[in-house]
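Values in this text are rule-based calculations from the coordinates and carry no lab data. In this text the structure is predicted, and so the values were computed from the model without any measurement. Cβ atoms are built from the backbone, for glycine too; each structure is taken alone.
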Structure I
Amino acid sequence: MFKRVLLKLSGEFLANENGFGINPDTTAELARLIIGALDGTDVELAIVIGGGNLWRGARNGKGMDPATADYIGMLGTVMNAMALQDAMETAGQPTRVMTAIQMQAVAEPYIRRRAMRHMEKGRVVILGGGNGAPFFTTDTTATLRALEIGAEAVFYAKNMVDGVYDSDPRKNPDAQRLDQLTHLEVVERRLEVMDATALTLCMDKNLPLVVFDLFQQDNLRRLFKGERVGTLIQS
């Protein structure tokens with residue numbers, strides 16, 4: 001069983017049916033799912049959430065300075081973190097939002113030891129603002145923060161995808177799910193799990209990844225209890 005984990009969420013999990021914006025009902029449902037999975041466990045949880053429902057630098061920032069476009073995306077992740085915090089605290093779960101970009105009126109600055117202390121006290125720590133620098137994805141942020149806070153694994157949440165496949169299951173009906181892989185196999189087979197920087201960091205530090213369908217019934221709870229779900233990637 002894992003004692004401390006980092007959950008990587010897509011910003012689209014908070015969005016409306018078109019994948020844009022922040023839908024309060026959808027966000028509340030996501031919060032209840034996470035809280036229900038935590039109930040009765042001793043898992044210490046940190047969350048990194050993306051901002052693709054609000055802004056994607058490559059798509060929305062065409063013609064802009066790339067660094068500026070990325071900073072706008074980082075601000076979007078803070079908005080998502082605050083929305084998820086509100087939903088979780090409304091449902092009774094103490095949380096803290098911490099950001100790599102200082103904005104003390106709305107969130108705490110990210111300090112590694114403080115984040116760890118919050119988790120030890122039973123608070124869910126939601127990490128926004130990326131890692132404070134442009135040109136890095138939230139995949140890389142999730143890996144970096146997991147290593148910093150001593151997380152034993154990254155749970156990489158998907159929607160309607162229950163693991164890693166040998167080819168795109170949306171295009172190939174005969175695609176086979178892979179229950180276990182090494183980081184190197186993911187690189188060599190060019191499987192699109194996460195960006196290369198994040199995957200290389202996981203491989204170098206031997207940080208396990210679990211790719212799973214967040215919305216398949218009880219998957220997250222089963223993971224918190226130490227059951228095998230989705231695809232495990234480890235060295």
Structure II
Amino acid sequence: MPLVYKRILLKLSGEALMGDQDYGIDPHFVSELCDEIKDVYDIGVQIAIVIGGGNIFRGIKGTEMGLDRATADYMGMLATVMNALALQDALEKKDVPTRVMSAIEMRQIAEPYIRRRAIRHLEKGRIVIFAAGTGSPFFTTDTTGALRAAEIKADLLLKATKVDGIYDKDPMKYPDAKLLKEISYLDVINKNLKVMDHTALTLCMENKLPIAVFNIKKKGNLRKIVFGEDVGSIVR
């Protein structure tokens with residue numbers, strides 16, 4: 001079966017790294033997650049990753065504590081760097097060459113983000129993890145994912161979640177929530193479905209970048225998606 005998506009950007013929330021914990025990083029779950037990523041890497045897919053920092057610090061929580069919004073967002077960006085390094089370590093223990101590129105310069109631990117260099121890493125068979133968001137406050141890591149996916153000319157943006165896709169209402173609260181297999185960007189925005197923030201959705205829409213929303217906890221989902229199988233939901 002031929003690959004449908006040869007270059008992807010995987011958007012992971014910081015909370016995804018918690019596994020079943022309440023805080024921080026669950027090494028066992030991160031190892032399982034890296035097995036899924038390696039499985040797709042081994043069949044020749046070029047993979048970039050954007051990771052959040054909500055398992056350590058969320059900028060929006062910082063503002064609720066009374067911090068200045070920009071300061072809180074910068075703290076959240078630094079949390080994403082910690083997660084990126086943890087993910088890099090886990091991937092390299094599985095013999096997957098990985099580079100962390102940070103939008104905030106910190107040369108001792110990560111390369112500065114340069115678009116052409118990122119693309120070159122992908123072409124050379126390295127996984128690239130984008131850390132520190134866009135480098136600017138007031139932007140979410142969802143927007144970072146959409147921006148970086150457009151910059152590297154990804155075929156697909158994958159939004160990893162804990163549910164099976166996009167529902168017409170919160171499936172955690174409403175047992176009768178319906179899974180929407182395919183939906184347009186405008187419908188997601190107009191119905192205010194909590195897929196991504198509107199800035200991220202608009203970026204994807206303007207660049208005709210499809211978004212796959214899927215359950216990262218179900219083994220094999222990532223592999224099925226790159227082969228074009230019917231998994232989760234697609235926005236296009």
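Summary of values
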item	result
Entry that produces 2.6 once distance in nm of label points 7 Å out along Cα→Cβ at positions 100 and 116 is calculated, selected from I, II	II
Which entry (I, II) yields the derived value 0.35 for FRET efficiency 1/(1 + (r/R0)^6) of positions 20 and 180 (r between Cβ atoms, R0 = 25 Å, to 0.05)	II
Mean count of other Cβ atoms within 10 Å over residues 4-11 - structure with the largest value, from I, II	I
If distance in nm of label points 7 Å out along Cα→Cβ at positions 52 and 188 is computed and equals 2.8, the structure in I, II	I
For 0.35 (FRET efficiency 1/(1 + (r/R0)^6) of positions 84 and 196 (r between Cβ atoms, R0 = 25 Å, to 0.05), calculated) the corresponding structure among I, II	I
Structure responsible for 2.6, with distance in nm of label points 7 Å out along Cα→Cβ at positions 108 and 212 calculated and labels I, II on offer	I
